[in-house]
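What follows is a set of structures to go through.
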Structure P
Amino acid sequence: MPNVSALWLKPAHNGAMKPIDTLTLLEGTGIEGNADQGGWRQVTIISEDRWSQVNADLDATVDPQLRRANIMVAGLELAESRGRVLELGECLIEIRGETRPCRLMDEQHSGLRDALSSNWGGGVFGVVTRSGTVSVNDEARLLQGG
């Protein structure tokens, strides 16, 4: 069953990502306590399966925390999911688009930006449309658009 495999909070702009067991998502705002809130990029999500492929492509083991996403899901394909709704725990997230990797990815690991550039490897971003909590191991489901 697809599930949430990791969660991270960014307490400060340009700060380190903090691994966490549970996040509180707020409709229209994003993640409680996260430095970036509001707008279209309230939450960023990556696929564990796609991240494993990126590691294989790089012939390396790169910590997914370096991608700087908030949520990692396992067993779920995120490619071409724009406009769909992701259900995580109690929360709903409307996927607004693909997260394009920036130059900072190569500062984390040489070649990471290119490895993430195909097949939605950088993950997705979205807005919270139903508040609640999401925890590691919660079920993850990709629904049709809202």
Structure Q
Amino acid sequence: MSKNSLVIELKDAYNKSREIFTNARNKNKNLSDINSLNENQHIAHGLSWYATYVESLLQLSNWIEYLESNNRLTDLEEGIAGVGAGEYCQQIIHGIPMSQNETIRPDELGIPKEQIEDFIKITKSLTQRSTSFEKKQSNESSSAEY
């Protein structure tokens, strides 16, 4: 897989996650009212976390694109971005931990299951990239010990 494909994967993940967040924000427009916001702090907090993850995917994409355009992208940076993005994508899909005992899940924000299923398809290679890099690093560390 070429390094350029990582930029494409990250941009695709960002674009779809942005769509998911926009949909969730629109479904929770009532939070602009202070009384509703007070009554639905979990949802408001969750929207903030989803926005943070969307922005993180954008910044990872921009970072990798910058490194690549300046011929400074190495396997290390590619691995860091792949692991980070893969983890962000998994949490967007399954739920984002907001504290030690509080998680926001897509259905709580009104995100349709079909939209999450589309996100899973779009981000499949990123999530695989994440676990394969971790396994590779683990194997290299184990080999170095002997």
Structure R
Amino acid sequence: MADLPFPRRIALLGSTGSIGRQTLDVVRAHPNHFQVVALAARNNVALLAEQAREFAPALVASDADDLAAQGQLAELLPHALRGMDGLLAVATHPDVDILVTATSGLVALQPTLAAIEAGKTIAVANKETLVLAGHLVMRAAQARGVDILP
């Protein structure tokens, strides 16, 4: 990762959660070091829309499973991608250097594996991905020469 130029371009899965918000605080504190290229969240669509206005990412996605959140997404972020396809697009966006996985549960597994295949550095803040599928993730990362950052 030391050879990545500044600003390092990040995609963030779970941007509205605690770790996601802390990640964006770091971006705010170091705007010359990081650029948000893509954001994804689940049901907190209002905060996701606020983050999208602030950081102006190239891509926004939500895998909202709540009907009210899905409706709000269509209203606040009509161009946002939806579902797993949206998460995969965030994780593999061609301008992204680093994927930060700050989701809960296994929702980040498929996007993480796709990002590894795309050659992205992975910053893992999601224990389930490594606890339940660490052998798959680490094997894929080693095969592609991708860094996994805890």
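Odds and ends about this structure:
- Given -27000 for helix-only ellipticity at 222 nm (-39500 (n - 2.57) for each DSSP H run of 4 or more, over all residues; to 500), calculated: source structure among P, Q, R: Q
- When mean count of other Cβ atoms within 10 Å over residues 8-15 is computed for each of P, Q, R, the largest belongs to: R
Values in this text are rule-based calculations from the coordinates and carry no lab data. Model, not experiment: these values are computed from the prediction. Cβ atoms are built from the backbone, for glycine too; each structure is taken alone.
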